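Nothing in this text is a laboratory measurement; each read-out follows from the coordinates by a stated rule. This one's a predicted model, so the numbers in the text were calculated from it and none came from an experiment.
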Structure 1
């Protein structure tokens, strides 16, 4: 069975759910998995790495390599 077919069948199963508690369990499971996937991609950094990143960020700001909140809000309207 292909991944696409399995996804479609899961969607059909979810659409057929009548019990709100069961649906809440599916939602919680999906949220928990999303968090686990995100956390699996995180990498601890040393104090030295953190300090280097902070210095690089400060330099970017001094050199004008940043986006203001206003610019970001404008850009978000085009998403």
Structure 2
């Protein structure tokens, strides 16, 4: 029997972090770190006029980039 691949759950989750026109700030990184400690997975969205690199953002927050779709990213807590 074939098992279905593990789904990320991205569609069911609501975004808990929004990146606005100020871009990625130290306060935003701190918020992401705190949310990852509580939830283990968070959904991040950013505005059309905001240019970010999701992989670099995840790295700066010490998170794992699970999935990116358009202007939405799913981040997971890094296992230590």
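A few remarks follow.
- Test item: helix-only ellipticity at 222 nm (-39500 (n - 2.57) for each DSSP H run of 4 or more, over all residues; to 500) calculated as -24000, pick one of 1, 2: 1
- Per Kirkwood radius over Cα pairs in Å, the highest-valued of structures 1, 2: 1
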